[in-house]
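Computed from the coordinates by the stated procedures, all read-outs in this text should not be read as laboratory data. The structure presented is a predicted model; accordingly, all values stated were derived computationally and were not measured. Cβ atoms are built from the backbone, for glycine too; each structure is taken alone.
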Structure 1
Amino acid sequence: MSMEAARKPQPSDRFTFGLWTVGNRGRDPFGDAVRPPLASTTVVERLSELGAYGVSLHDNDLVPIDATAGERDRIVREFQKALQDWNLRVPMVTVNLFYDPVFKDGALTSSVRSVRQYAVEKTKRAMDLGAELGAEIFVLWGGREGSEMDGARDARQGLAYYRESLNTLCEYVKTQRYAMRIALEPKPNEPRSDIYLPSVGSMLAFIQTLDDPEMVGVNPEVAHAKMAGLNPVHEVAQALDAGKLFHIDLNDQRIGRFDQDLRFGSDDLKGAFYLVKLLEDSHYLGPLHFDAHAYRTEDAEGVWDFAAGCMRTYLILKDKVRQFYEDTEIQSALAEWRAWCEQERPIHSREDREFWGQAGYRYERLDQLINELILGVR
C-alpha cells in the first residue's frame, strides 16, 4: 500500500463523528449560526463518502424533544435506511441533559426530585434509541451536574443523587438485556462553573462506589483535560491502566480557553502524536470519535474539510508512530537509555547517590529526534 493510500480513511480505521459535531452551525455565546442545518441523512451520506466508520448522536440530535411517537418512529426509520444505504454504524449514543431550561440546576443531580426522575426517564428513552440503532456504548456527560455556589446543595448530596441515578440506569440496561456499557465523560467546567467529577481519576474513584462498577467506564476528551491544565495522554493512560477506556473523544484545545473543540491535531501536534502512539501501542479497539467542529469561519463545504482533516491527521500520526519504531537512531537512543536505567548500581552511599544525581538521561537528544520525526525531516 502506498503512503498516500494509507492516509485515506477506511471503515476499518473506526473513525466516528457525532451528528452534533459536523452539524455544528458555528453559533457561539456572542453570535448566531453561520451555517444552515444539516439533515441527519446528509451527514450519514457525506461521512460514508469520506471513509468514516460510524456516526454518534444525542437523542435530540435526531429526534426533537417534543416529537410525537409517530414522528419519532418515522425519523428513526429514515435514519436507519440511510445507515443501511451508506453502510455506516452507530457505535455510541448519548443523551442531552443540558440544553432544555428544565436542567438549569442539573439533571441527574438536580435538587428537585421531579427533575431527577425526568432526567432518568429521558436517559432510558435515549438508551432505547441507542439499542434500536445498534449502539454498544452509552456516553453520559454531566454538563449541568455541578454548581455555581455550594450553599444550597452539599456536593456530597449531589454525588449521592448521581450514584442513585446511575445505579437505576445500570439496572435498566440489564433488565432490558441491552448489549451496552456506560461511559462517563469528565469535564472541569462549562457550562457550570464547577462540574462534579472533573477528571478521569475522580470518575474512576466514583465508579467504584456504584452497585455494578463493571458496567461503567470513562470517555476522556482531549479538550476537557486541557481545559483543566491536565495532560490528555496521562488521562487516557490512567483509563487504559484501569481497563476503563470504553470510548474516547478526540479534538484539540488551547489551555486556558473556553471549550474550543478544535480539529484534532490543529493546536498541539506533539501531544496528538503521543496520544495516537498510546492508543496504537495499547491496541485500543473502540471507536475513534472526533468530538470537534469546524471553525465559525467555515461555510457548509468547510465542514467536510474539517472532518477529512481530523481523520487524515490521525492517520498521518499513526504512520509517524510506525516510523518511530523503524527509525534506527531513535531506537538506538532508547536502547542506550534503557541500558543506562537498568544498570545495577544500588544506592548505598553518598557517592552512589551523587552518581545518579549527576547522571544525564539524554532526554534532550531523544526529544529533538522525535520533533524532527513529527516535522517530517527524518
Structure 2
Amino acid sequence: MKLSCLQENLAKGLSVVGRAVSTRSTLPVLANVLLATDNGRLKLSATNLEIVITCWVGAKVENEGAITIPARTLTDLVNSLPSERVDLALNKTTQTVHLACARTEANIKGIDHQEFPLVPEANGQDRITVAAPLLKEMIQQVSFAAATDDARPVLTGVQTKFEGNKVTMAATDGFRLSVRTGELVNHVERAMSVVIPARALNEVARVMNDNLEEVHISMPGGRNQIIFDMESVVLVSQLVDGNFPDYSPVIPGRYLTRTVLSTAEFRKACKTADIFAREASNTARVRVEPGNEIMPGYATISATSTETGDNVAQIDASVNGDSIEINFNVRFMSDVLAVVDTPQVALETTASNEPGVIKPVGKDGFTHIIMPMQFGR
C-alpha cells in the first residue's frame, strides 16, 4: 500500500471512525483502525463489535493494500501534523507504515488487516430512505430518553417502526417517554419494527455531514444488523434483542389543563431551578394559574433545598383549564426542552399524580411524556 492524502481530510476521517474504536477489548486489533485502499480512495474502519463505522477519504493511490494501525497513535500523530500532504507507505514484511508529512516522518507498527473483523457492506437493494435533517432531528428528540443502564437492555434502545411512508421512533427509561414520527422518502412495502441502540443512533447523528441530503437504511436478512449509508460514511450497528414495551397506554388521551409557554423562558427557569433541585432528587414544582380579566396566566417553577436554599421563577403562560401544581424531575424537563425547536411549547396535564405531556406548538409529530414526582420529597 502506497498513497497520499491531505492531512485535514485524514484527520477528519479518523475523528469520524474514532468513536467506534474499542478501548476495553482483549483483542488488540479492535484498538486499531483499518486502513485500506478502495477504488482510488482510502477507506478507514473501526469497530467495537457493537458498531462499525467506515469512512472514505480522497487519496492518490499508487499501490493497493491494507493494514490496521493503533487508532490513538495514528490520530494523535495526524492531529499534530501541519495542513499539508501526508504520504503513507506500507512495508508488508514488517507490517509497518511509514508516514511522512512536510519535515515529519514516523514509523507505526500495525497488525495484519486479516485479523480485523469483517466489515459489512451497505445493501444497494431494499433500502429505506429518509431525509438526513429529519433523521438527525428525530434522533435528537428521542435518544436522550433511553435508559443508560443495562438492567433492561431493550430500554437502552430506540424502537423504530417503518410502515408505509412513516417512521416512528420511541424511547423510554421508565420515567419518561419520547415519541417522534416522520415521513420517509420512499414507501415501505412490508412494515417492520426493530430496536436500535441509542448509542448507535447518537453516532449516526454525530457523523452526519450538514450537506447530506438523504440517509439510506438497510437491514440484511439473518444478520440482526442495521446499516446507515451516508454517502462517504457507513455505520453498521447490532440490533437490540427483546420486545420493546407497548407504550401506547402511557400516552394520555385527554388533558384538563393546557399551558402554552415560551420554550426559551421555560428552559431557563428549569435550568435555574436545577441549581437548588440537585440535592432534592432533582425535584422542582411547577404551578400553573389561569388568567382572568385583570391578570394574564402564568406558571411558576420552584425548587427547594434544605442546605442550599430555594428559588422561584415566574413566566407568562396561556392557560386553558384549571390551576394545577405538579412535581417533575427538572433535569428531565430540561432535557426535553433542549430538543424542542419551536418558540412555544405546550404542557398538557390532568392531575398532580398523572404524567405531563410536552409538545412543540405549531409542529406535529413529537410527543414527550414525563412522569410526576411525589410531593414532599
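Okay, here's what the table says:
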| read-out | value |
| --- | --- |
| Of the structures 1, 2, the one that 3.4 was derived from, the read-out being distance in nm of label points 7 Å out along Cα→Cβ at positions 77 and 221 | 1 |
| Comparison of 1, 2 by distance in nm of label points 7 Å out along Cα→Cβ at positions 37 and 189 - largest value held by | 2 |
| With Cα extents along the principal axes in Å, for residues 101-292 alone derived as 72, 52, 36, matching label from 1, 2 | 2 |
| Ranking 1, 2 by mean count of other Cβ atoms within 10 Å over residues 309-316, the structure that comes out highest | 1 |
| Structure responsible for 22, 15, 10, with semi-axes √(5λ) of the Cα gyration tensor in Å, for residues 253-316 alone calculated and labels 1, 2 on offer | 1 |
| Structure from which 20.4, 58 was derived, Rg and Dmax of the Cα atoms in Å, for residues 29-204 alone, options 1, 2 | 2 |
| Parent structure of the calculated result -15500, given that helix-only ellipticity at 222 nm (-39500 (n - 2.57) for each DSSP H run of 4 or more, over all residues; to 500) is the read-out and 1, 2 the choices | 1 |
| Per percent of Cα pairs over 39 Å apart, the highest-valued of structures 1, 2 | 2 |
| Highest-scoring label, criterion being volume of the Cα convex hull per residue in Å³, for residues 5-52 alone, among 1, 2 | 1 |
